[in-house]
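What follows draws every value from the coordinates through simple rules; no lab data is involved. All figures in this text were calculated on a predicted structure; none of them were measured in a lab. Cβ atoms are built from the backbone, for glycine too; each structure is taken alone.
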Structure P
Amino acid sequence: MDDPATIGRRVHRLRAERGLTQRELAEPSYTPAYISTLEAGRVRPSETAVRHLAERLGVSYEEVATGRPAHLATELRLRLVEAQRTLATSAAEDAVADFAELLAEADRLGLDQESASAALGLGECALETGDLRTARQHFEAVERLLADAPLSQRARAVRGRAVVHLLAGELRYACYLLESTIDELNASGLPDPGALLLLYTASIAPYMDMGAHARAAQAGELALALAPRVDDPELVAGMHRSVARSLIAAGRTDEADASLARAAEIYQQLQIRTEMAHCHWMRGYVRAQDGDLSGAETELLAARDMLASKRAALYTAQVEVELADVLRRQGKARQAEDLLHRLLGELQPDRGAVHAAGAHRLLGLIHEEDGETDTAEEHYVKALALLERAGAAGDLADVCRLLGDLLRRTGRTEAALDAYRTGLGHRSAPGSTTLGPAPVSPRPILGGTGR
């Protein structure tokens, strides 16, 4: 509500426009003297008084209290939905201008919830295009706007910020953000199942990259248990996609493939091309693990083409690293090598560090197979540096093994032992992530299935 002087001037103007006297405006609940005092700005009207004035003046409560016609906020929300649909079904760049315009308008109208929604949309756009710095700024802005709102309303922004840190190679901090928010939500007594599902699902990727497969599996089980309580199909589809990662690690590829097929079906219904692409991506990974390289290539090419059509550069590059591995295993080493060298210009230590390391690992394998041991060693060492910074324990242990084997074959036994020890050191505690125990399980939620 505006200050008393502003409200008083507004009431006086609206009353004069309608040709009402102070007595006519006051009756039957208030006196002319009260209206006179209010119009002079010497009293702050109660909510009841504002509603009385709005009814007598024939306007909305919002127009008396803030000067905003109610239809402006409604129209802005409708336009927000359209912008969100554009983000879901088209290239992220197509939605940026809409969200930016809506953010400016919501800020001007003082609509914090709508400003937060627009900023969240801008953050998601930046995340999809790989502009991690801008994405983080927008997600942080959302958290500031909703600082006084329930934590569940900030869950998407927290999840977005965690994904930024994940893509930047800061795996432990991504886990910390998600774990601490999950624990705070569970401690609140009435946690929102939709928010918890979103956060448990988001935690699977950093756990997997760190080699914390037990925690990834636990997060997947908790997400599956929450799914029946959630009425948002997009969240359920995202959960199925992420849970598949922990099923893959456990060797349960048939179940993983079923989860991914279910997610793909839901995303197809929702026409969310980026998430559909992630489903093809993970299905390609499953097929590659099963030795179906032709099927893997088909799935990964579908994922790449869908992401490229949305100009999601960072995600496209990450898929192409997986594709390069499949090409190498099919005997197409030169094609894979050309692809990887191009990708390394797009993947940097602060932008896709784990996949940049994956590219160097594959180049090391290709050069080692060609007998170029010095070049192979250079690539393995570069991969190690990136993975150590990111804390990706499982991948780091694998590269240490490859480097150790290469060094041993070239007669450098002590250096090989050092590489093996480094890998074993990172493998020694695969479940450790941030500050201690895994997040607690959610309390049972009685009654209702929605959010």
Structure Q
Amino acid sequence: MTTGARKALGQACLAVAAGLTISASPVVANTASGQEIPVQPALPFPVPPAPPYLDTTFYQPDPARVAAAEPGEILTARQVNLANFWLIPLNVKAWQLSYRSTNTRGEPIAAVATVVVPQRPAPTGQRGLVSFQFAEDSLSINCAPSYTLQMGSLPNPLNAVISVEFAQVQAMLHLGHAVVMPDHQGPNAAYAAGPLGARITLDGIRAAERFEPAGLPGTDTRVTTWGYSGGAIPTAHAAELQPTYAPEINLVGTAAGGIMADVRMAVDYNNTTSLVGGLVIGGLLGVAREYPEVDQFMERYLNPFGKALRLVHENQCVALQAAAFPFVNLKGLFDYPGDPMRAPDMQAVLDELSLGNRGTPTSPLFLFESPFDEAMPINAVNNLYDTYCRDSNARVYYTRDLLSEHVIADAASIGTAAMWLNDRLNGIDIPPGCNNRDVLSAFLDPGSIQFFVNMIGQTLASTLGLPV
């Protein structure tokens, strides 16, 4: 790049950043109780955002105020500047909401989500909403997307997955849809605690629908959810919980891939054989943060090596989680007389963490998986498909990507998943029925490669300050 080009790019970035800050005039959002919440303006460029553990006013609001609110009620709101890879500003309208959610014990908790609205108009008469759950897979609140996606956040190469997946969010913005991105692991970074993430996800949708500056049509908003791998955990659980936990949400579709459908099978599958055994360890530790009985079991039965691994893993982001301790003997971390995953004390939690035990989601599902996934066993997803499809009202579309593994299956399915969700958001319904197929690669689906190429091009174009 020439000196003149670098100067022009720098000026464009500064102009976009300044423009985002200048436009951040205070507005008002109404909570469900009718209370007016002032929206704080974005930080002036180049002031960096504080990491969550130092930003206690926003991330840890008064517990009494949280308890007094209803699920999805907005507690605090602020405008933010988003960026690709921490520095390249994105020309969108973006806010962060602190809102009330509920943990798996029915207790009120505070949660955070980032709401993004594109500059372009909605493709139909009403703007749709995508709830995108990142594969956060971390044990620190500082690895959450609400911080990682802000311009000026500390560069963290150990948390690059969120920055990469952000291209998928931008693809949906370019289609004219709003996006909400919850910190679905909650205030304790409870990685892999799917039922918790589901509640935070559904309450994040509620909060986005109530947030007036987003311009959504309330509970009439057509909503879809999307997540892969660690992001599929809350996404799939949210689809199961939505009919009972948040029946007023107009959920019209869910796309989930790389799915951990059965925790017991996942541990068996990864025990001593997996390059990413560290991710499974992190998942067990994350679950222990949400379920006291699991924490007590681990405290009692982890052997000295297991306790040492726990100490190393605590508060780490996804890259270190994945790279540490390949081929680890997961069950060998416990001094338990038998299989720790079959211990009576663990069964109720493991049932709750596994999919298919709450009935079939009432909204359409698009599931995708590779038979050669090195982290998630395909048989568990096959069983989940069979379980759902025993319901005559099920609407499940399941793709097995034959020439992929865990990472490639995600990339190959982006176009197909996004186009499927786009149809649902544009009001194209699908009849009841189940369909499954085997494909060499989802890249070969009509329009898939073109969508993927366009997504990369649009993300690169956004670095020049072009409106999204």
Structure R
Amino acid sequence: MVAQLAAEVDAQEEDSTEAERWHPLVRVAFRFGLVSLGIGMAGVWLAQAVLRSVGVPQQTVVDVSKWLALHPLTDWVGDHLFDTRIDYTRTGSGDTAAQWVSVFAVLMVSVLVTAVWSVLDRRRPNYARLYQSFRLLLRMSLVSAFLLYGMVKLLPSQMTFSLEKLVEPFGDMSPMTVLWTQTALSEPYEIALGAAELTAALLLVLPFTAGLGSILAVIVALQVFLLNLTFDVPVKLFALQLLVYALVLAAPDILRIVKALIGRAVPVRASMPLVSTPRGNRILLVAQVLFGALLLFTAVSEGHDAWSTYGNGRPQSPLYGIWNVTQYTVAGQDVPALVDYSESPHNAQALSANDRFRRIIFDIPNGVTAQRMDDSLVSFPAEIDTDRQTLSLSKDLAHQWKIAILGYQQPQTDQLILTGQIGGRPVRMQLDRVDLDRYPAVSRGFHWVQPAPYYR
């Protein structure tokens, strides 16, 4: 395999034998970078993006991703070197043991391939043209990633506003929840973050704007990486990879900028074209534009689906709002609104008639969140039938395991009465809607002129 690669490089670089001879360590570093960063990481991500873009079923993409992660080798490394059983189940985290061990396995393979390649191809003076292919691969991978992450911010769905965050105690939030909530509270800010990522991606599509795009990509990727580190967002590994890709692409231009700032002359940067003929370069340019358009179309489609299903454009519950439970009775007996901090930990899957709620939050159509008297939150899958005026709470999204079925009435717009049975006992709740303007987080707005800081 390595010999065949060397032969192909021979055919591509016949005209580079008289060019500058790279230092042996630079050639070794390039081989390692191409195999690890280029093929093992960026190439794998780009392959998954292409499969999604052409409509390959998600499960097939998952299966292919498992094998691209060097599935058998990763299992062996996890078992024998880290004493860890590798689980490829998707959890929404980008920092699972499977992903960290997979990267370690890629690095192991890259060291071996680099060693063999360096022996077989030790006489080559440089990889000037192959270096351009490497940069093209990194560029397209960054384009794919920034289009995806930029679009879900431009059409806000990565960080979505949720009513329950207005009443959840700040100290109960994880650092990631704090970051997500503060970003979601300012839709223009989230859109601006997405616009920066999208701008970097679009600049990277074309070769003659890729230099500017790579500089912007470094800034964007560095911010994302720092936020992931400082707020414990489980995408640290991938954010680091994107930052490294951007740094590799931007390094020549960053060096030129530094030279210009210290007063040194900066000549026009020359680079070897990826193909040797003008027609070939035109075809390659068109191919890059079409590929970028395909990735953009995929990002727009996926971003709009996310925005309209669980993003800020999602449907609202028919009973949308935060409701205070002002009266709560079980079998005709009033349950006072008392806080008992000596209670045992709550079971989110269980619901007793004696669980006195402080508030009930209706946000999305298929879910309900309740706030207990100790301010803890518990969420249930829910079905609201507006014709029959019933509310069903379940343990599962398929609603096969019902917890409670309650009827509801709205004597007034801001008043709600729930009646039914929980755990076989009759329950009645009276709720009053909370005016959302009482929360400065959503009602404060923007002010050019302020006599004093509004800090409360």
Exercise. Name the one structure among P, Q, R that distance in nm of label points 7 Å out along Cα→Cβ at positions 134 and 254 of 4.7 was derived from.
Key: P
Self-check item: Top of P, Q, R by mean projected area of the Cα convex hull in nm², largest first
Solution: R
Self-check item: If helix-only ellipticity at 222 nm (-39500 (n - 2.57) for each DSSP H run of 4 or more, over all residues; to 500) is computed and equals -12000, the structure in P, Q, R
Solution: Q
